[in-house]
1. Where is distance in nm of label points 7 Å out along Cα→Cβ at positions 283 and 299 largest, in which of P, Q?
2. Assuming 13.8 is mean count of other Cβ atoms within 10 Å over residues 435-442 as calculated from a single structure, say which of P, Q it is.
3. Taking Kirkwood radius over Cα pairs in Å from the coordinates of each of P, Q, which one would give 29.2?
4. Using the calculated result -11000 for helix-only ellipticity at 222 nm (-39500 (n - 2.57) for each DSSP H run of 4 or more, over all residues; to 500), pick out the matching structure from P, Q.
5. On distance in nm of label points 7 Å out along Cα→Cβ at positions 43 and 203, which of the structures labelled P, Q is highest?
6. Can you say which of P, Q returns 24.8, 76 when Rg and Dmax of the Cα atoms in Å, for residues 379-634 alone is computed?
7. 306 is what came out when volume of the Cα convex hull per residue in Å³, for residues 227-370 alone was calculated for one structure; which of P, Q is it?
Structure P
Amino acid sequence: MTKKRSSKFVALLLALSLCSSGLFAAPKATAAERPTASKVASGHLLIGTYLIQKEALTKPVLDAAKSSSDQSDQGMFYKSEFAAGTWFNIKNGFDLSAILNPSGSPVTNAEIDKLKVTIWVRMESGKQKIEWLETPVELDRQIAELKELQSKAEEDNKKAVEAKDDTLALQLSIKAASLKAQVDFLQALKAGDSDGAAEELDKLANPEKLLESAVKGAQADLQKKLEADLAQVEAELQAAKNSGDLAAVKKLLAQRQKAEDDLLAFKKAVLATELEKAIAGSMQLAQDLNEAINTSQSKRAKELLEKLDEVDKTTKLFQHALLTLQVTALEKRLREASSAEEIETLKGKIAEVKEASLAEEKKQLQAESKLIEVGFQSAEKLAQKELAALLLAKLNTMAARVQEIQTARKEGRVTALHAQVARIKAEIAAAKAKGAAELADQLLIPLVQAEAELTAEEQALVDLIFQIEEAKLKLIDKLKRATSEEAVLLNQELTVLEGKLLGAQKEKLFVEKERAEQKQKEVQLETGGVKSASLQELHKEAIQRIQQIEKQKYTPEELELLQSLQKQIQSEQPKATVLPVDHLIAKRVDIKFMMPPLILEDRTLIHIRPISESFGSAVKWNQEEQSVTITKEGTTVYCKIGAKTALVDGREVKLDTPPRLIAGRTVVPLRFVMEALGLDVAWDGPTQTVEIKGGISR
């Protein structure tokens, strides 16, 4: 939840329900007897209207006392143990170091007795005790006054929420919560509940704790209100159904949906907030754990690891609860759905919610694992064997969960894609039934994309891309901490991974291109040969994106060299058309040219060595014969420069165009060589692209 949304949520909660709660009963007020200044034991402070034994001084007590000092203008006094029990007016304000060596002026007991004192905080039997020293009537008066201020703050808060003034609403929320804590503090004193009073002082000193306490009470009240609203709508809907009032039923169904959505949104916000806190707590514990390991505090490190395990369990419970809440609501709507389109849409939403939940869980696990990994390495380095073993076990457990998540995410994505494909097919059928041929044609694009994504999932291409991307991120993270020598090797690994990633992304684009080609054939069969304009455009875009990936293999210097070779080729062969290197593509083969392909006499000629070797062939050049021999898996291809006859496994084959020497390199007819090696060649006119089909399997 963002800060802005969180503030609105808190403000709304407090606006709706702060006024309803009171933590303490209101028995008849009593008051402790105020000790005279002479009888107060040495080591007591008088801050504002608070009389405080030094040993009972905590930050919350000090903050409350300072606040009373601001209101009463009474300042700060100390009865010193080092000056025969003399009271001193401490001139250094709230510099508590002055307690040990008072530098202020002495004050008589009579002067102290004239000051107003309302609260006495002291130690009794090893526990902090807080008591009210003024009359019960005065205590009741102050409680009533604070309650009135609290009510006004709550009313102003409601107005700020209605006006959508988030900043003012949050300020008023805090003010209302603070006033409530003050009321509860005095009511605790009235009830003789010293522990309760101390707890309320703690809230007053800690705004976050103050809000947390207020929100928890407000959450329960708001949830009851939302549930009551839903129950009322349900009752009215049932009455309308019984009476046969169809118009009322329709209206109340919409109201019920809104009431359900409001309740769901509220519960989601509550769980999301708790989940955020749990995740933040686990990250902090992991950091504290690493600090304990690095400072060789083994006992503390083990305790922190145990706490971390408990918080991780809590985190998982909140994650499961949040997911269950959302899925249950969608499944309820699914059971009530009537149209096939709505059913498929809801199935898709359920899959999306599950995917998002798993993705967030994986992200949290990986972030925590990263910190645990650092701790494990430190423990090993410092020879803390037992602790290292515990950390390794935790890392293995987390890794196993990440793997489970990967599997579940894949299943979820596949389910969502099946739902998406079914939904688009239904939309296409509906468009055709209405005679909306253009819309039906346009819908073929998302259909092919969804089907291609499904195929990529089935072929584990999506998993492969995820794995490579994660491996890259880990390497990049290692590089940040690597020495210069380590960085050299890591950069080499990174280059290899980047190449693999480009290859996997290219293969995924080929899946989309091939699916578009297959769908185009289906369309032509259905229409008697008429092609889909949308599919033609999608096919073209897929090839262009493949070309972009092919081009990324070359450095600027290599592209510049190829450009100069293009000029040389055109100078030697004016009738030749030189193709850019990225216009020759292959699905699973990484071809890097030293010379661009060219078209001469309507035949594509290719520099033989790089393309043959890319497909696992051996190439041998005979300078004396001016011949080249290519061998691959038992097949031998032999051809000579200028000869229109070649040999394939000793069998003569006539060539449309002979091999040539151009720009000092041997070029051969592409189609002849590829088909001789068991490969196929396809030409795409709109993009001027040659595709080699077949080759090395992944």
Structure Q
Amino acid sequence: MKKQYTFIDLFAGIGGMRLGLEKAGFKCVYSSEWDPHAKEMYELNFGEDPEGDITSVNEKSIPDHNVLLAGFPCQPFSISGRKEGFADTRGTLFFDVLRIAQEKQPDVLLLENVKHLVHHDRGRTLQVILRSLRELGYKVDWRLMNAKDFGVPQNRERIIIIASKDREFNFDLIETSDPVMLEDFLDKEGDFEYLSPDEYTLLDDEHIKVQKSGLIFVGYRNKKIRVAGVRPGTEHLSRVHKQPNRIYSTKGTHPTIPSQETAGRFFIYHEGQVRKLTLRECYRIMGFPDNYKLAGPIGSCYLRIGNSVCVPMIEAIAKQIDKQILSQRGKEKMVTHYDVLERVYSQAINTELDSIDITEEEKELLQTIVNRAEKSKGVYTVVVTSLTQKILNPNQDIRLHQANMIDGYSGRSVDTKYVTPFLKSVGFPAMKESGWLTRSLEQPYPYDKDYQGKVTPAILKKTFLEVLHRIETYNADPEQYLLTMFVMLIEEQRTRDIAIINPIEKESNIPIRTIISYLISHFNYRYLHTSGASRLPVLAFYSIYQCMMEELDRFNGKELLPLGNHLSADMRSGAVGDIEIKDAETGDIYEGLEVKHGIKINKYMVSDAYSKFKTTKIQRYYILSSVGIDPEEQDDINELIYNIEEEHGCQVIVNGLIPSLQYYLRLIKDTDKFLQYYVENLENDQTIKKEHKLYWNEMFTE
């Protein structure tokens, strides 16, 4: 008889994940949930009253189990170290998941969360989660999965993270099904809430399209539509209307049921009429059985299902956890690319470059690649990926970097899944997703000495191809090459942690004109081997704001938000500028500032800025450039600023960067405090490079 595997149900909600595991043959031995209404429904359906606040649960008291389930809340972590792992999760609910996993050592963790987790806190939250699980000895993988692929008519994307002891989970083996239509899940009769024809508008056939998600937007309630960023005559587009006002055809799928919609305003067009989806239908299209018992206020029941999971999706995952992992226990452990990277990195931490057994010529080749790691991340990432692949698969010709080549492999897949996440986790230079997204490296030709991809400078291309040539032609040791690169990168990290000289310790009462001369020199120095100097004026103004927050009455009750990564403001979710001040009481953005380095301010910059803050209650917005304002566009800029103030009320100020610094330095009382903040920001900002720090110190050691 097949063994029945056990699981615990953390952040259990109303038991959606439990239903999926039980349908796959697993047995629940423990549950935890703090919400009283969720606990009431859980006990009504499963005969158990889940234990309460997980932060108070003694992990030793929890029964042993094979699988740990957790749909934990998404929280930002305090990133305290380069490893960004277990220690950085303290004070969050995910820490309690780790605490229990560390004590009970389950074979598998199955974690579920909203799609936004992928981008939460600019991706750092997911990075810490994955790193923390690996610190506990688990092999980890994740994927965005959609409920509509598992026999229910709901477009609902969620991230699934699976950590296992012996082998990595293969998401590709999960069985999916063809899309189904919403109409097949509806009640045939009941007390339906219909809208009268004068309450809604149906689209003409020419405007009705089946979306990629399977949604068919067919009309809208006659309510107020969105205004910001909406072109006239676009009422046929679903995004123009707020979610509770949209109407979808039952010939397609249904949108995600959100927890925020406690009034159940989900409108469908079915058999020539528009009505609300019933509460029972909401549970049905999440995969809950019709005999699942509901209790409490209707609004709370809507909230509960919006917070739950797609039961058939969890069931399909559970079946593969059994087949791929639990049924394979005792067999030889799987070694992954991530394991190789971790092992070599751990060795590199305690290795001196002189002790590595390769020639000086080979070290010089690898040093050339490491020296260009910041400016040519693609090439360096491809080299790391290639060496890792060769270590794990010695018979693979790593020059054949695409799966469609004869005897080739997918370098991009290995990089995206293992290499780039690893490089990010240890603080090495890393691409956003994959080195193979660089056009010059994605060419469908082998990386041999005849490779035609345009890699610059020429010496880098020659070196990169020579490294792979030596591996494949002369049987050079890929592990020694990778170890050498990691030792060099670790040394680069250590030299980047340079103590910054604070000039106020060398002389007091530095005149403002002298401070300005320091800053101009620091901003405009020709940094030969690194990029990112445009971050420096941002740090200078941030330091100014740190002083003003303490000194100026107009910032009482206001909060200076932390700096984001050095991306354009519109690339950061919700950000309106490089620097933002918010009203601590209301949470509204109060003031914003954007810095342009080496680009003159023109009317398009002002227009773009307005598009970013148009829907906020911001009071002031500064655009400052190191090269000032384009004189040919001054009149157009002034007119645009006047129109923005009339329409929105925000005062837009455009000016040169240096004149603005001079003005603010005169405004604050303690310029020594400004220099102290600037030094601290140079030391702590993760985007500042070694050259930036070295040159600052050089100015005060000459």
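1. Values: P: 3.2; Q: 2.0.
Once distance in nm of label points 7 Å out along Cα→Cβ at positions 283 and 299 is tallied for P, Q, the winner is P.
2. On the way: P: 13.8; Q: 18.4.
Here the read-out was taken from P.
3. Going label by label, the one that fits is Q.
4. Details: P: -23000; Q: -11000.
Of the structures listed, the value fits Q.
5. Values: P: 3.2; Q: 4.7.
That would be structure Q.
6. Working: P: 24.8, 76; Q: 23.8, 70.
Here the read-out was taken from P.
7. Numbers: P: 102; Q: 306.
This figure was derived from Q.
Values quoted throughout were computed directly from the atomic coordinates according to the rules given, and no laboratory measurement underlies them. Every value quoted in this text rests on a predicted model; they were computed, and no experiment measured them. Cβ atoms are built from the backbone, for glycine too; each structure is taken alone.
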